[in-house]
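Quick heads-up: structures coming right below.
FYI, it's all coordinate maths here, none of it is from the lab. These numbers were taken from a predicted model, which means no experiment stands behind them. Cβ atoms are built from the backbone, for glycine too; each structure is taken alone.
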Structure I
Amino acid sequence: MANTKLTKARMAKKDEFYTQYQDIEKEISAYLEYNPDIFKGKKVLLPCDDPEWSNFTKYFSQNFERFGLKKLISTSYAVDSKKYKLGYQPTLFEKSDPQYDKIKTTKNGKIFTLTRDKSGDGRIDVNDLEWSYLKGDGDFNSDEIKKLRDEADFIITNPPFSLFRDFLTWIMEANKQFVIVGNKNCVTYKEVFPIIKDNKMWSGRTEWSGGMWFETKYQDDVDKVIDGVNMKNVSSIWLTNIDHGRRHNPLPLMTMMDNLKYSKHKEIRGKISYDNYDNYDAIEIPYTDAIPSDYDGTMGVPISFLDKYCPEQFEIVGSDAFDGTPPTKKYSNKEKVKDGKRMKSKTGTMGCVIREKDFGSGTYFDVGYPVRAVYKRIFIRHRN
């Protein structure tokens, strides 16, 4: 359900989902637990933000002194430049400021900075934010925002889902440390998976299950209302290149024999052996907790494995779809069979397939014999 909603949102360019304060706090706290001085003396940029509404801006400005930050920068994208426009009214905060401009309020982005005790109350916090209009619309690819990127030490934000590939490229080319939100399937993008495989990006501290709840301004796409606030659940995850403790916790695993005897998953318990792919030299692992501790070969695991990935325990060696890992077998003729019905289309992405005796429920292909398709897989091996 969440993936379907996310796809609809992406197609409609509905990209404004506001991250909850407690979710930001939970995620960032993990990096501070691992390294309490991670932000000390550093500059943090929050691009693709709406500083007047953003909990990212609120969280980092309220914790400016505790983190020992040198500078906080938060930028927004101009209303007139957004593809999906909502009813816009400037905030009372902006309208009451002498620099308010009724043209720039929609044509230009805004920049908020925090560096000093402007209010004179003896502390640096949200009340000391200073703002102005950007020269341009705040597009992260503009020279104006690139200059801010190059100045910063950290980039932290929830970027537009529809622009995730471009945004990640924008970060990586500047070689910055970052914490960002993306939809779960972004790890399968050909522009993203190689970065994960090369151990240049990994899952954040927050676990993948359950998705994330965001505040949404879209009245036509609401999952529930909490205290008068419209909320939407999206299958989203945190991604980062900052170290945290959960990343180094090895998975507790059973041997292959014990899995076949005692696994809680009916697809495994009672089988003689794990299934082998027909077109890749690897065995099928349908659940992360079913990885056998004593198998030395290549294993195909779900993308959700990345939520539990410990780099000291496993090596990521490829995938069936995201990085061009070549199959061991190609089929000259194939016909898609879904739930026992032959489809008119002869094409279809196969990925990993398992040879079966008959066509059953689900997606199969007839390649001269039945093969069952499994969802996108990552190939891993034990390091020891």
Structure II
Amino acid sequence: MKFATKAIHAGQEPDPSTGAIMTPIYQTSTYVQESPGKHKGYAYARGKNPTRVALEKCIASLENAKHGLCFSSGQGAEDAIIKLLRPGDEVIATDDLYGGSYRMFTKIFAHYGIVFHFVNMHDANEIKKHLNSKTKMLWVETPTNPLMKIIDIKACAAIAKEKNLILVVDNTFASPYLQNPLDLGAAIVMHSATKYLGGHSDVVMGALCTNDDKLYEELAFIANSCGATPGPMDSFLVMRGIKTLHVRMKAHCENGKAVAMFLKNHPKIDKVFWPGFQDHPNHEIAKSQMKDFGGMISFTMKGNSMEAAFKMASSLKVFSLAESLGGVESLAGHPASMTHASIPKAEREKSGVVDSLIRLSVGIEDTDDLIEDLKQAFDQI
């Protein structure tokens, strides 16, 4: 079954009692049992809910996975993954990863004895320099947030296999439409389903997929035990959003390319980070592991002035100044003061997150309107 068909139909059947084509919202906390322990597969909604199960099957299908799990947020999904580890275990992670991930790793789990190393994975061989007997996990974002670095998933998978490590790939920026990390050797793929999967900026959710039965059982146990599970209404919203994922992603990619080309030729721009450029680091790897280059773009301005970045971002009219990404509407963000504010200045600048960096989530509005909006905003500085 092809992607578009799976996006619309995977995991979903007409409601047996009414014939309703849409999966019902099973708004219930508990389920009647025929006798103690004898039920229809559902006992308590923290563990399972039919709406959520349908969504989990759908997302798993899109990632060519055997198992899917949904969580109340992307951070909830990440939390479950790190809980697979034990005190003393070590994780090698991408150096310019999402600020919320950095915050969770360094401010929460570091207190429980888990050690994190943040490494520039542009060359996968850099990972090998940080391996030791305590290394248990590789944590990869590709493209990275916000510098759009491309990391070779196959190369990371080869290292993980050789050293018996768990390779986790955050696939939020690409979506399963553009990239399928499990097919490239990852053990777990994660999403902030808030972003492209939901696609309409109206729901917060996370998701994990895996082909490993043991990992699935452990993660499902953690999800049920710790309780970061989503409700049926949120599950319904993401499932509805996924039905148009393939259509939306095509438009995101088309608009992303047009905006990236405009930015590259603008006199006030210093650098543009978009993996579709032939001179973007690891562009050839992006071509090999992605179907297209997406709608996420970051750029820096000449002079690297935070004041100019604030003025430009605040002058936008079609783009909205807001955190998050992946919705139908275009968003602009200032990572240094927003999504990556939790990373110390020296650390974020070392990884390239400088004061003038602006991140764009290019939506699916008319391309000309988006470019005109950027033009008038640049004219204000």
Structure III
Amino acid sequence: MAHYNTVFSQLLKLIPRHEFETLAKQHHSGRSFRSASRWSQFVTMAMGQLSGRKSLRDIVENVSAQTHRLYHLGSARLSRSNLSRINENKPYALYEALFEKLLKRCQGVVPGHQFRFKNPLYSLDSSTIDLCLSVFPWAKFRTTKGAVKLHVGLNHAGYVPEFVTLTEGRKHDVTVARILQFPKRSMVVMDKAYNDYSWYKQLTDNGIFFVTRLKANAKYRVVERREVLQNKGLTSDQTIEFTGLQIAKKCPVQLRRIGFRDPETGKHYVFLTNNFKLAARTIADIYKARWQVELFFKWIKQNLKIKSFVGTSKNAVMTQIWIALCMYLLLAFLKFQSKLTKSMQQILRLLQLNLFEKRDMMALLRGDSPPDTVADPNQMVML
């Protein structure tokens, strides 16, 4: 009979230990804790993410109960105080670097996006994670409210969060968007929260396409009108120039204005883009696909622990969020590399239900029947 380590151990072995230790040396600061390595921290916090534990005590007690099944991971058992100290004091930059390494591995196995064009497609958005200002005084957002903001550029090839930035809650979305280095000729889709005419000019100059919604009060003149197929929901396809004094200075380029009425809801949308080659209906479909980034935020908030925190310092909060994002990429890599047809939700649930079972992880995810167990001859069989 084949012998297997726990499903949790098999999952973490997708991260080569020597690569992790190299990153840990690069992102080390202060003195080392004698019985608390960064690997032990990662194993413990990763288990907390996958098993949905809500407190440091809960996490530590759960790991302690499974110590006999996890010895081969090379992780020391941490006390609650040691785990708290390492979360508070050891730089979270280690897990940001681990995220980047896992991202590169995912990029090698992700499928393409749903559209015919080959340009990379990104949905850009942010999500606010509310915090209590009296408990997290460093996370200033409003007068009586604290928050951190998760900014994501979601690549539609595999729906992988390729661009991720964590900031305080009051950081403006466009301020973060301006520093993102999107590949040339990529397509970036965002909502009206990213309305910035000088940034539209910057994207155009850099050879990056964008799709967004035009503000209702924008002043412009129509340079050219193109015929549209109204049976596809299109109401207009125009080339425009901005005429407002300040806006015209910020964005002195011709852009494309597309009107579209959703046949399902009857709602009318006006899109703005600098792409003149794709069909008008394709532009409308691209904006509709932006919903995927909303689904990403919903998924990660419902299934991983990024809304309640086991530490109160900025370093502890950032550590927990980056480890959650690392676990998301680990699940995505597992799905893409193994060409599993199951959804991320199904994969996560199977892992959670069998986290400490000793069986073949891939057979579990494929839905293979568990190996037959040897019957106890002393057990009575009911016929």
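Compare Rg/Rh (Cα atoms, Kirkwood Rh), for residues 215-350 alone across structures I, II, III and report the one with the greatest value. Let's see the in-between values first.
Working: I: 1.06; II: 1.03; III: 1.14.
Between I, II, III, the highest calculated value is found for III.
Tell me which structure, out of I, II, III, gives 3, 14, 23, 21, 20, 14, 5, 0 once P(r) over Cα pairs in 5 Å bins from 0, in percent, for residues 63-134 alone is calculated.
Matching structure: II.
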### Task
State the single structure among I, II, III that was used to calculate distance in nm of label points 7 Å out along Cα→Cβ at positions 303 and 343, giving 1.7.
I
